[in-house]
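Presented below are the structures under discussion, each in the form of structure tokens.
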Structure P
Amino acid sequence: MRRVIVLVWVLAVVLPAVAQSWLGGDISMMTSNARHGVIYKDSCGVTVEPYDLFRQQGWNMMRVRLFVDPQNAPGPHHDQGVCQDLDYVIGLCRTIKARGFEVMLDFHYSDTWADPAKQFTPKRWEGLDGKTLADSIYRYTRHCLLALKAAGVVPATIQVGNEITYGMDWPVGRIDPLEDTNWDVFTRLLKAGSKACREVCPASGIIIHTEKAGVWEMTRSYYDRLKAAGVDYDIIGLSYYPMWHGTIPNLGATLDSLAVRFPDKPVMIVEAAYYYLHDGVNRGEEDFTHCLPGTIEGQREFTAQLVNELNRYNNVTGLFWWYPEENLYGTSFEGSGWGLNRGLFNSANGKALPALYEMAKFKR
């Protein structure tokens, strides 16, 4: 009976965090941009406080990434925005909360970028076996969340890992969604992180974030395996970039299938973005053959089509633009600009781009 009561209480405090619609962006560079005097303007060219503009457009949650020891990242990565240690994150989250937004905390469990192509184990955890690594992830997650809680910034949602389609903290936690190998070790790491989240922040929604949004077989296999292993989480988090993940209808097919197979798991698009300036030449694994032009109008149309698609799904409860604050206007600071041209401000003049205003139509 006691276990039933506890379960009912957990559901009561967790479900409100995942039931409503969330709109926002990963603004992890906002503190650095502010320090370097980046100037933001609205679409009319009037200088604005970006937080005020985001709020006017209906944003209600901001995503912030957290690295373990970013000082250990390779030098070039520092120029690409790898600077978010715990102190930086606490300061930024305080600002976010003071401005009236909720926080999504994104644990990278790495000293640098963690994504499907790389999940580097932090220097402090190198050489650990699976059990010891899980214990370290538990203690680290708990430590960070307690520090945030003490600072008055409890996250509404928490990502246990970033784009972990192929696992995390390689080689110990490496997996393949379509193969059986090493899932016991990987899911032990996830359970350790989730356990710390539940203990310190029981009302926060836990997100498991993958990026094969356009490949249903991999997505299905992955979350099936989490279910079979008993991993504790609340929300399926997906990345969607058209140059890597296919067409919007392709994403829609995955969302349809998720609603049927995992009806108890809301879905958030925790990363999405598209170019407002690009020549359309494929670089690396990018494929623009099915994409809109990389222009201001192309970015706006992509956003309009994406929002229209997502609004069809009751199970989709969040949309977040990755690095919307990208903007070099008014400063020589190059920070994490590094030529992406996928933000929601034009670096040539600081003006908000039309895509920002299209995002406001999500779930309105």
Structure Q
Amino acid sequence: MSLVVLVVACEIEKVEIPRPDRALALHGVLSASAYSQVVLLERTRNGSVSVRAPSFDLEDPLGSDSGIAEPDAIVTLTTPSGATLVAKEDITELFGTGSGVYRFSLSGSALERNGTYRLSVLTRAGEQLAAETIVPGGVAAVTAEPRTFDRATDEIVLEWPESRSARSYLVRIETPFGPRSFFTDGTRVRLGGDLRNSDADGLPRVFIPGFPQAVTVSAVDSNYYDWFRSHNDALSGTGLLNRVRGGLGVFGSLVRLRLLDLNVVAPQREAAAGTFRFVGTPAEVSSTRYLSLELYVESAAARGDQPDALTGRAVKRLSLGEAGCGLCGVLGSASNGHVELQFLSAWSARDTAETFVGELRGDTLIGTYRGAGGVGRFVRQ
């Protein structure tokens, strides 16, 4: 009996898909606690323009985030009283940063509660965008409430005054792995120390020992609420709720009602946890980059072949004229006396400035720096 195998060759049909137009996209949120009001204007990507992606820079939020900025537009804002304000673009001649960033000299304290603000955009090509927002009521929180938060034992019960004209309230917690934020219709939430960040990959904990973390509650208008809930929620099934006429995006407003500045801590019982200070000769002390460490075991290993996760902060020596943080975040790991630390350039897990690899011997941590080189010797206090 013979078996005949027939092989049928198929060629996949190639179809050229035309590029869509690069639409205008706008992002602007009037804030009652800001010194000025900013609108970002850019083009959506369609593959026709190569974009660069350097480290994110607040002074250049579009160019440093692979955006296609739309420069030289006329952007105006009409206030509830009928006055017309003209925005100035932040672009700099020397470095070319700030393109597509349009700023109004309007402080948040001057925003009229429950008043309607109308935005108008006219591009070089004659395209027009229009949108409006009604600023929610409420007294803006401009001064942070400092608080030490022990993740192992404490919880936060957060309450705020009702804003009758707000569509919803946004609770936001800053973390080194990105913010954890959610909307609520109530005026009270309870935040436990074991809260997980469902907005970040890997579900890391929200509260990270050794890090300063801001917690804010803001009353938001309908535009802000609808745009971000439809943009972020894959289960809503509604698609983006866009109220910008002539383009895509959001023009909303918010009033920050609460602002907490947390110093997050945890028990330091493990060998790799504690406060360590650099020791050495006077010459070594005067030249070392990092002067002290405050380390915590953020998460103990689930298995013996895995390392413990470390977090904390480091005191950094700044050179003359150097900008940056003198107190910066630290992430790392420890396993069987081997310690690896990533010194962050600020408090974001995405931006590592230096890596330290060493061994913990009793109360002494000795190792080397991968970037600048040299030996680091720290002793637990």
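Where a number appears in this text, it was derived from the coordinates with a stated rule and is not lab data. Everything numeric in this text was worked out from a predicted model, so none of it was measured. Cβ atoms are built from the backbone, for glycine too; each structure is taken alone.
For the set P, Q, ranking by relative contact order in percent (Cα under 8 Å, 6 or more apart) places P highest. Given structures P, Q, which gives the highest value for FRET efficiency 1/(1 + (r/R0)^6) of positions 139 and 267 (r between Cβ atoms, R0 = 30 Å, to 0.05)? Structure P comes out on top.
When P(r) over Cα pairs in 5 Å bins from 0, in percent, for residues 211-274 alone is computed for each of P, Q, the one that comes out at 4, 18, 30, 27, 14, 6, 1, 0 is P. When Cα extents along the principal axes in Å is computed for each of P, Q, the one that comes out at 87, 69, 47 is Q. Computing mean count of other Cβ atoms within 10 Å over residues 163-170 across structures P, Q gives 23.8 for structure P. With helix-only ellipticity at 222 nm (-39500 (n - 2.57) for each DSSP H run of 4 or more, over all residues; to 500) derived from the coordinates and found to be -1000, which of P, Q does the value describe? Computing helix-only ellipticity at 222 nm (-39500 (n - 2.57) for each DSSP H run of 4 or more, over all residues; to 500) on every structure in P, Q gives -1000 only for Q.
Looking at distance in nm of label points 7 Å out along Cα→Cβ at positions 203 and 355 for structures P, Q, the greatest value goes to P.
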